[in-house]
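For reference, the structures are reproduced in the following blocks.
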Structure I
Amino acid sequence: MSTIHPTAIISSEAQLASDVEVGPFAIVGAGVHLGAGCRVLAHAIIEGDTIVGENNTFGYGAVIGAVPQDYAFDPTKNKTGVRIGSSNTFREYVTIHRGTKDGTITTVGNECFLMANAHLGHNCTIGNNVILANAVLCAGHVTIGDRTVVGGGAGFHQFVRVGRCVMAQGLERFLKDVTPYTTANGIGELMGLNAIGLRRAGFSSEARMEIRRAYKLMFHSNLNVTQALEAAAKETWSTEAQEFFDFFHGSKRGFAPACSIMNNDE
């Protein structure tokens, strides 16, 4: 049975599952859909075309589905939204803005943890099991892959892509795409493979060896990106290693280079 605090404001055009909890002074606007087991804590605001799965928690003062910070956005013409999966935690004052161009959305997958003051700009795409520590800032159109962990205070330029199973350093800025399976600092360098993250994600030793071989071909073979991809195309790779190479297609920001020394954790 729903628990709605008497000071909460719930639009008659919102749809809430029967057991949703809404705390003091929280606001749930028209067009919002909240799945079973969701909790909206005090002073949180959810508005717009925001569709949410089950068992999500929205912390104190979180703002979900607000209009994008884009001068080109026209709320009278551009119908945009937010889509959130299940079992996510959004801590205090997290902000997630809806898409900017008509018909577009900002998306968050399942089982993510966004800590206090994290921000997702319009049209961001966040995968599953992603952790964004306090005050991580993602500009518009940023993509972050599954099981990536980002340290507190990191900032991502618009259109930057971060592959899955990345460990990104906090208090840094990321201006270029970050290749899957790597660790990255904020001066535009990859520090090697995210060996611990790969093991925790259940990658087999064989898969990790193939990823390491792919990394060495791409970054430590004295070949440029085009040459390395051509060399890779002549070989047969595991599914995981092929995903690594596939990431190098379609970038709008270019790619973070690797430092000259590989780590020895793998």
Structure II
Amino acid sequence: MKEIQIVVCMKQVPDPEAPPDAFKIDSITKKVIPIGVPPLLNPYDENALEAALRIKEHHSAKITVISVGEKVANAIMKKTIAAGADDLIIVQDPSFADLNSRSTAIVLLTAIKRLGRYDLILTGRQAGDWDFGVTGLLLAEMLEIPSISFARRIEIENEKILVEKLTLNGFELVESPMPVLVTVSSEIGELRYVSVRALQKVSNERIKVYNAIDLGIDISKLEKREILQLLSINLGRHCKFIEGESPQEKATNLAILMRKEGIL
């Protein structure tokens, strides 16, 4: 079997586990501004990279990671190389700020076509920031290749791909010829541990960086994400002490209060 060419689409996102006070909502510019929170790899795309690495463990394969954005942090993206990817391509340009899903897919399409041959394209099922979950499927339509969503397991047999696809009531087994695009669900497992030594080893690794001109992208055809309204949620808290002569009475009063508040 010939070497399998795998492309993993990787997005840089603000840390979705950061506390609410680590972000500022600018309702005028309609932007969410992180405060002292470094970006990281989209956790769902990390699932896709882990799926690619597992395939590489059993087959001759080359993994190319592609990331698109206004400005992508090279050091953060190099984690993909430290984890086991073979190549990293960053496509960044000021005109890529706030692109909608369709325009992001157009940029990815152009970058992937530049690679030449590809057999399997993997994306996370959604992004950890906007959670749209459609970019991968749009990309497959543009490439005119089959797409399979919500994969929890991926195997390759006889130059065909076998995917356990999550459904509402379990999963179904789907078979497809390659090339094919698969969106990977978190059930496939987290990205393997990447040691500090591995990160240090790739810190000086040279990577490919392109902009819109390099790829011949007509930025006038790219559309921005339209946000009609962006509001911050008031997370105000109040504390109420439960009175009682004994622990049992306090517990009873607490239960009465919780039922009154609709909690029970």
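Just so you know, all these numbers are worked out from the coordinates, no wet-lab data involved. Because the structure is predicted, anything quoted here is derived from the model rather than measured. Cβ atoms are built from the backbone, for glycine too; each structure is taken alone.
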Legend entry - Per Rg/Rh (Cα atoms, Kirkwood Rh), for residues 77-132 alone, the highest-valued of structures I, II: I
Inset, instruction - Assuming 9 is relative contact order in percent (Cα under 8 Å, 6 or more apart) as calculated from a single structure, say which of I, II it is. - result: I
Legend entry - Read-out FRET efficiency 1/(1 + (r/R0)^6) of positions 125 and 197 (r between Cβ atoms, R0 = 35 Å, to 0.05), computed value 0.65, structure in I, II: II
Inset, instruction - Work out distance in nm of label points 7 Å out along Cα→Cβ at positions 53 and 205 for each of structures I, II, then name the structure with the largest result. - result: I
Inset, instruction - Work out which structure the value 44 belongs to, where percent of Cα pairs over 26 Å apart was derived from one of I, II. - result: I
Legend entry - Structure responsible for -4000, with helix-only ellipticity at 222 nm (-39500 (n - 2.57) for each DSSP H run of 4 or more, over all residues; to 500) calculated and labels I, II on offer: I
